[in-house]
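Only the coordinates and a few stated rules stand behind these numbers; no lab work does. These numbers were taken from a predicted model, which means no experiment stands behind them. Cβ atoms are built from the backbone, for glycine too; each structure is taken alone.
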Structure P
Amino acid sequence: MATSLKIAMAQLNPTVGALEENYKQALQVMDAMERDGRDLLVFPEMFIPGYPAQDLLLEDHFIAENTKMVEALAQTSGDMVTLIGAIHFDGTDTYNAVAVLQHGQILRWVHKSLLPTYDVFDEWRYFKPGRDNTPVALTFRSGQNLRLGIHICEDLWDEKMDYKVCDVLGEAGADVFVNLSASPFVFDKYKERSNLILNKVKKYTKPYIYVNLVGGQDQLVFDGMSMVADGKGDWVHICPQFGENVYQTELFLDRDHTEVHELPEIPEEEQIFNGLVLGVRDYFRKTGHQRAVLGLSGGIDSAVTAAVAVEALGADNVLGIAMPSKYSSDHSVKDASDLANNLGMRYKEIPIAKVFSGFQDTYQDVLGEHLTGLPEENLQARIRGNILMSFSNRDGSLLLTTGNKTEIALGYCTLYGDMSGGLAVISDVGKRMVYQLADYYNQKNQREMIPANTITKEPSAELSEGQVDPFDYEVVSPLVNAIIEKHSNIDTLIEKGWDEQLVEDILKKVRLNEYKRQQMPPGIRVTSKAFGIGRRMPIVNNYKQKK
């Protein structure tokens, strides 16, 4: 008879701080998998408190409640082994940990060793690193004895570390590696994880079980993509990206699998669009919002934002408002109306000419002249922002801002105008990718959901006569990405072919507009470096790069 493990991977979506809700979800899954005869059930990292819990982890009562939930789960455990991520306080120190549950008790706590403190992570602020890594010897319901090399998220990324967790576990005789993870989504991150996993398998010829969190939490999105490899490096099971479920598979330990899987090749636009949809859906669900409102300009940014919102929330829960001024073109209003009709979303038109004239009359009375130039342009944006916020206040809808990463980097946005809102949906999406997402969405639906004119026309804020955006986005968008995401310096950028004067101008704009970005709503992270939680730049910043 083949020796095997019947595995259940709980690729689920806990909510930070919802300790009892997360406990009940875990309990339900444990009961179902115990009845189903599973040998091993694996939850993601920090499932009970949610991840990242940030400064909730500094509250003693929060940690104590977390412990009560784990102890209650342990009491219900039976023959099946359950691994679940939680906080462990040993009376002296606090750890990011895994509780090993079986036969009505906590058999062991396993502590995370490598604590990330970069980009969006700040785990040294809260936890002590574990250095007690040894395999956990367990007897499974089938009677077989196995030593599990349990480790947590960053412990997999040990190849450039002095302390190599997997080596410690492998050399100590682990029969199966198991990683509980909360690894945030970035385009193609699943490929990086899979390569790391296969490196471990190749070195020790032992199977590897990887279970990742799924769902949105504030600015982060977790993509799941849990996977199991056998000792030969064949994929036994690969869970879907962004799919929430309890996935089951059987891992044979003494013979080849009859069915192996290939790592999927998922197009970039599909990954990013689905990540944005999940991020919006969970942000609304977990904050208690149901409806969204946004301004529809007829442009590409608001169109893609609306498409994401409709996919995430349903068309009936999304209101788009077109607010034409005397500078708005007829085709922009039509493009906005056509978009709303195509998406099936609610739609209103509110011209701002009368409100704008009232402001201008006031300035005429006070200053003896109307506003002109940039103040006049920004006044229109702020009138629109106030109208949208009024609709948000009216029924509790959350206002979605529509600015993209390129424009936000350059400061081509108006504080208290188009930057007003509760969630910046595409703030981590460069302008070129916005167009790619529009094309992807139309292809996905096999019809023109986003009007062709919206995609092909020259971008413009339409805040003055004949205005067009002052950037060649085909050039500037990848330049901004190189500066923000790759931290490229001026010499490297020039060597890659960008004009020196353009590079200096863009670097200056990025530096001077930090004050705007620190006042914008939270955005959904889909790249390796997003504005917000993962990028901490000073507002007062007199450093200037030199050649």
Structure Q
Amino acid sequence: METVAGGGRQAARRRACARAALAAWCAITCGACVKPAPATPSGYLQVDINTSPAALDPRIAADAISERVAELIYDSLVRIGRDGNFYGDLAASIERPSPVEIIFHLRHGVRFSDGRPLTARDVKYTYDSVLDPAIQSIKRAGLVELATLRAADDYTIVMTTRRPYAPALAMAMLGVVPANTPAPGAGAAIAPAGSGPFALADFRRDETVTLARNVFNAYPAGGVPGIVFKIVPNATVRALELAEGICDFTENDGVQPELIPYLAAKPDLTIVKSPGTTYQYLIFNFRDARLRDPRVRQAIAYAIDREAIVASLLRGNARVATGMLAPEDWAYDGAVTRYPYDPDRARALLEAAGYDARARPLRLVYKTTPEGSRLAQAIQAMLRRVGVAVDIHINEFATFYSDLRNGNFDLAASQWVGVGDPHQYYAIFDSRMTPAHGGNNRGDYANPRMDQLAEQGDATLDPAARRAIYGAVQQLAADDLPYVSLWWIDNVAAYNRRLAGFAPYPNGSLLSLATAAYHAPRGPRRSAQ
């Protein structure tokens, strides 16, 4: 973990000029389009985020920011620790008496924020809700290997799987709601009662999400009494609010790389950078015969100068990736085929595949979002140098995501946020895991050997044997190139020194805010808008 702090009196004048320029830029780019949000309650921590959570009921919350907020409200049977391993959360202890059975012994004395005691009945009800087709939960697909889940008594949950299933503990990460909580939808609570450190106090879509402490969940003296997540879409406004002490904290998508030096120069701010597990990739559509030719995929991989993009567009806040799993992952194997920047080799591969920039040009459609347009332009320019023409189609996220799920693209760049268990390889590369079957094989990649390895990895419980299997998976993915691995994005958190004890998680979790110490500012907060 790297920490960058402000200081340097000799640069005071330069920083003042930077602030003035940034403020002017904000005034020009934002104008009157940003409406003021409700005031942050006295003593609460303000966290600026760039988009509103889509849902806060843990049975349906699926986007990254919804999950970040929800995990502060709800407990689950297990959680992933900062080291990437599973640890008991509601479970005081865990047994695995057979290859298909896991027993969770629940902690006693846990209460929901409405005062009701949490028992095994609540856990079972939560899982039954997600499995109910009427709810149409996207998380139902993640429970496909769950055979049964029963409450043996008030404090014992028995989970059985359909077969020996190594990543079974990932199914135990569902946030628990009270029994008989109405299904999500019209008339239901935005966020049911949870047993986590906070409870929802107020929700104003596209403005603020306010969390107050769960009075039935003890927290350390001097801890954060409440959190206001303020939706601030503009990166410049987020930077100004941090610089002026209005906002206390923002991270990752909330911090634009080009603004980090400005923020790092502020003596009241701390910038914490740590290795992340969010994986950025370029996907190919194997439905296109041209892209099924491995020489074309290899040529595109050699044509992209990833080191240069990381250094320029990302300002060094990423690591060039060799595959989906980051080096911190227990199953990581970096001894795989790599594709360093080599435009001459790219041209030779394209020529061998029968393409010529004049006689038989290769023209591809690249789908992206407005936020990804700069990366799209960089890739477009690099591919142009080797004779590949790229037409960039920019759409808002909902349309982009629909195109990605429906296979309506030639090339597209996206990311997997907080990759954990290597089971992810099955979900995205097994030939049967297309979106129509609840999976994420969006490029329609198919290789029987990959199917065999990914399924074997899921069914192997011995860690050493499983690691060897995933070594072969990573090598095959590097050779077949269903994705061009771009980089692992660093976690970057910017926060006021009033907050102490924040500990970043590789997956971007904000759980440590629940135990961090906080010295609230005196008086009402101002607004940068």
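When semi-axes √(5λ) of the Cα gyration tensor in Å is computed for each of P, Q, the one that comes out at 48, 24, 22 is P.
Of the structures labelled P, Q, one was used to calculate helix-only ellipticity at 222 nm (-39500 (n - 2.57) for each DSSP H run of 4 or more, over all residues; to 500), giving -8000. Name it. Derived from Q, not from the others. Computing log10 I(q)/I(0) by the Debye sum over Cα atoms at q = 0.15, 0.16, 0.25 Å⁻¹, for residues 315-410 alone across structures P, Q gives -0.86, -0.95, -1.16 for structure Q.
Each of the structures P, Q was assessed by relative contact order in percent (Cα under 8 Å, 6 or more apart); the largest value belongs to Q.
A value of 6.4 was computed for distance in nm of label points 7 Å out along Cα→Cβ at positions 107 and 475; which of P, Q is the source structure? It was calculated from structure P. The greatest value of mean count of other Cβ atoms within 10 Å over residues 91-98 among structures P, Q is that of P.
Computed over structures P, Q, mean count of other Cβ atoms within 10 Å over residues 123-130 reaches its largest value in Q. Taking FRET efficiency 1/(1 + (r/R0)^6) of positions 59 and 507 (r between Cβ atoms, R0 = 25 Å, to 0.05) as the criterion, the top structure among P, Q is Q, with the largest value.
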